[in-house]
Structure 1
Amino acid sequence: MGRDSRGVRAWLAAALLAASLPGAAQVAAHPESRTLKRADAAFHEGYAARQSGQLELARKKFAEVVQLEPKIAEGHAALGAVLVELGRPAEAVPELEAAARLNPKDAGIEANLAQALAQAGQTAKALPHFERALRLEDAAGKAGASVRNAQFYDAYGRALAAAGKPGAALMQMQAEEKLAGKSAELEDAIGSLYAQQKDWEKAREHFAEAVAMDGTLVRARVHLGIVYREERNLPDALATLEAAAKQDPRNAEALLEYGRTLAAAGRDEDAAVELEAALKGSAKLPGGALELAMVLQRMGRQQEAIPWFEQAVAVDPKNASALTNLGLALTLTGKAKEALTSFQEALALDPNDAVVYKDLGVAHVQLSAFDEAIGNFEQALKLAPNDPELHYDLGLSYKFKDRFDDSIRELTRAGELDPKLPDPPYTLGILLMQLGRLDAAVAELKKAVALRPENGDAWAILGSTLKQDSRLPEAAEALKKAIPLLPGQPGPRVTLAGVLAEQAANLAEQTNAAEAGGDTKKAGELRAQMKDLRGQVVALRREGAELARAAVSRQQANFAMNAGNSLMLHGQIADAISRYQQAVAADSTWAEPHKQLAIAYERQGRAEEAAQERAKAAELNAAKPAKDAPGGAQ
């Protein structure tokens, strides 16, 4: 957290004033030397230029002094001081080091060298010079000007903070406060030191005071918001950071922290907006790329998350979390082979992370490398033996390898560990059905539909299993629940038709028995029920056939449209139009071929026809949004 340059200018002025007097005296002591006289004149001209704010002229004059008399410490010291004030601390360091070698007992030179090193980012090298400056002053007693001024304490404190020594830094900042009094920037700096030590209460007090002293100091408001977030006070954190972001919409740090806090509050969509704005203003904002990538991943926007994860990894190749989540995003977008490298790099950093083994196993499942997946999940379970999802993943992998007993054991264990998970009973029910264990399968599938009643596939499979088990009324009930959940699929209708046909056949037998026994009334009632069931069977089979034809038509349309897209990529517009027209003819309910046909017509300059196709696509989208995608009708 930077400060303005007023304090720096103050200590530089003091350094120049202190340097000019002994330097002038030394030069004047050798009147016989023409070089010394020129150096003396250049020194005073430099000092005068510095006093009038002509820093570049001052630099040139002090550089002349150093060139004429390189063994005079004060020339190097003055040149170094002006270079710092010009914002060129790296160039100042060699001059101040030369001054310190020539006059190793001067506390002021050591203090200036320490501050120049700190400004140049050489914190570790600066700290011994701060300490030496204090020792030299203590050894000299009260002679000369003290280096213990507010600016010295400020620079020393910030260097200690940068070196990860917040406790020692706090002592220097408090010493500065005693000399200079309170200021918003100083309160913010002290608050930051308490925050480094996770003393949130004291940090909050100092940040709040900084904001109260200077409402324009956005940095302090941001820090206050961060503390609120660390204290789990999300309402105050959000309010404070929102105010900071609005106060300075170009402040990338404010936008980043506001986005992070929105994410912590579960508002990922809002967080993505703020984080994208932050990174637009500062693409290399520390932690920003990873934060945005995680938000996008949680929102299911895996493809968009990948480049941000890649950027985070490029900045910090040893960030295991970034590597793991990059691998997961790649897996979820069908790039499991590419994901393997990320997972392996993450494991090299932390070989005891169960999550990485789990995600690596998922990637191997996608690649049909089931033996490797089983090994990954087994290793993960050694690290996290009570993770129900791991038991489920392992059970599923065993199923793919026809290790049915092992699969049943793991799927059962997953359900025991978390009875609210719908996937274990669903998959276990399917497996038991395939093994002919119908009663057990029905029990598991009933658990699955109770946990996720909107799962049409589960209802359909339950109905089919009940039909196989000759539990026709229950089967019909389950299938009737599946049909509205799977409106485009013929299967549940065909299966229900089969169930009702069996029920009708049973009624026919009962009707014959009633007639043989002379119970004409009962026979008439049964005959009416049978007729109704047969009518339903005919209707269901007709609907199923229509849906099956629609599915075939959609497949044909999809094939034709993919061919058209390929031709468009190669610039073969006329041939592409022909394929798009085939797609439209195959499935007149699908909007996508009309959209592509409009683009192709535009490429040929046929604007009116393009407009007609675009209007048709919009009409179809509005009428049948559920089917406006490949495979929408199954």
Structure 2
Amino acid sequence: MPNLVRVWILLSTLLVGAGWILSAFHQLNRASYAIIFALAGMMAVGWLRKTNWQAVKTKPLSHKFRRRFKRPAPLFFLVLALLSLAAGLFYLPANADSNAYRIPRVLEWLGAGQWHWIHTLDIRMNIAGCNFEWLSSPLISFTHTDRFIFLINWISFLLLPGLIFSVFTRLQVRPRVAWWWMWILPSGWCYAMQASSDVNDSFAAVYALASVDFALRARENERISNIWLSLLAAALLTGTKQTIIPLAIVCMVAIFPTLRLLRTRPIATVTILILCLLISFLPLALFNFQHTGTWTGIPANTGSDAMFWARCQPDSPFWGIVGNAFCLPLQNLLPPFFPWADKWNGLMQHFLQTSFGSHFVSFEDFGHLRRAITEETAGIGLGIVFLILISIAATCVRLPSIQKNVSVKTDLFLRLLRWTSILALLIFMAKVGSYQNARQLGPYYIFLFPLLLTGAGHSWLVRRRCWQWLGLSVMLFTAVLLVLARNRPLFPAETLIARLKASHPQSAFLSKVLDSYAFWPSMRNVESNSFKTNLPPDERIVGYATLVGFSEPGLWLSSGNHAVERILPADTSTELRENNIRYAVVGDEYFEVAAEKTIEEWLNKYDSELVDQITYDYGPSGPVRRLYLVRLR
């Protein structure tokens, strides 16, 4: 497992570094990627020959595979991995954020041959951490589809068990306890559900774990290569998302005792440090500061005139911690299906109007819940929360009798390292006010468990058959949740529920369930054949007037010939024509921020005519939205 993690860290470093370097030379394209992969392949072969590497024999490997997955816990993890793989292969990306800005920004960069500040209303396309996008860029470039982006998350998911065991045992969690939790923790909903999606939160847990693991290995064997890998992993972590940056504190504390080793190879160390700066959050932070005046890129004005995604920071750190102390447990205790979401959200809106609730108005939809768990909202999950609470309660009952027979050597540094995760969590809670913060906390959850599992009682507890069955039940429930997932069900959900609804037309419950499962296909209507038929294939540039561009991936990838140029309210008719835009797609959410409030007004302003329109659902209970295809005269 360490070798596979090393390969993943080095590959990630290669792709992220290549993205920035190729952008600097305006050569972000498939040919340049092919050259880089060829050079990297030759270097890898040369290194393997130099180290007298020999191929792994198939028979011992297959024997080890059968022996490992013969036990229930590893077998259940294998089932989760296969279900996630199937869901990822069967469905196109359905995540709203990915379709709105993550995938479009990659297509914009590839279309321009470089990273650039995009002409858009959606500031997330420019200011959000982009290491996940640099990993997906060659996938899209070579395959001309976004279908395989999920593999980034899926591969990271496969690496979790080995990394968890290695880090936990080095943090003084007993091996038997670490063995059980190395299989149970990846069944957390945020990890298992994101493994088949393109959501970019939980995959960063691998970077955080790898950084701590290699740092602690270096503390044991004093190999400088482990320190280098730890630094690279920590840098990759910071470049993924701004909300994950506080977790780098844990990595830095783990690295600190072995920093003296860096003096033994100064030239190589300086090279690694420069590479770390390139793949970290620093390049994007500099561009954000250049264009917005802040390193985060979020405008200083967070009042009523700011976009809704800029209003996700608490008014003060204190109220941020208080608010998240309510929201995070609430989201992690949410059942898979919550039909009372509308009533609950109404109560939350009323609460915000009270004097006490006014402290949380700066949160994005404080206390908001959805009627079904998806990868967009899932935290560690109800099952694991209950399992760890039951485990702590059981060990506390048995603690006096166990402590008499167990002595543990205390390592003050490791104790400090375990508590550092709490500091990172508090910083996150003080600064992040998003209503999806349970899934944004994905990389943090694992580091909270060593603090809870070092007690001697857990070694006694995991030997109990009833606890083992309870842990396996948590994993089994996650497997069922993957099969029934709203965005990518692994059974004909819409067909079966529609038939039940036809038999019971008055059932409000079946109506809500059907709406939930019908949401994803309706969203994909934005890529219907209607626009492809009416949009001439030789049109090189297509305009897109939107606030959030859910349909932009379909406009880019439908034929492979179109480049999409976003239209802002301040853009004039003359500017559109000077940019060779003859066809444009207009989303009706655009009218929320533009002076034109109807499609008719837009047609008059830009001297254009309506060619076609598409209707789609913004959400299970949201308004019906429309996309208009127009031609400029």
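What follows draws every value from the coordinates through simple rules; no lab data is involved. Since the structure is predicted, the reported quantities are computational estimates derived from the model, not experimental observations. Cβ atoms are built from the backbone, for glycine too; each structure is taken alone.
Each of 1, 2 could give distance in nm of label points 7 Å out along Cα→Cβ at positions 217 and 265, but the derived value 1.3 comes from 2.
Calculated for structures 1, 2, relative contact order in percent (Cα under 8 Å, 6 or more apart) is largest in 2.
helix-only ellipticity at 222 nm (-39500 (n - 2.57) for each DSSP H run of 4 or more, over all residues; to 500) was computed and gave -18000; which structure, 1, 2, did it come from? Derived from the structure labelled 2.
Here the criterion is mean count of other Cβ atoms within 10 Å over residues 89-96, and among 1, 2 the highest value is seen for 1. Hey, distance in nm of label points 7 Å out along Cα→Cβ at positions 297 and 321 derived from one of 1, 2 reads 3.0; which structure? Traced to structure 2. Looking at structures 1, 2, which one was Rg and Dmax of the Cα atoms in Å calculated from, given that it came out as 39.2, 150? It traces back to 1. For the set 1, 2, ranking by FRET efficiency 1/(1 + (r/R0)^6) of positions 97 and 313 (r between Cβ atoms, R0 = 35 Å, to 0.05) places 2 highest. Between structures 1, 2, the greatest calculated value of mean count of other Cβ atoms within 10 Å over residues 161-168 is seen in 2.
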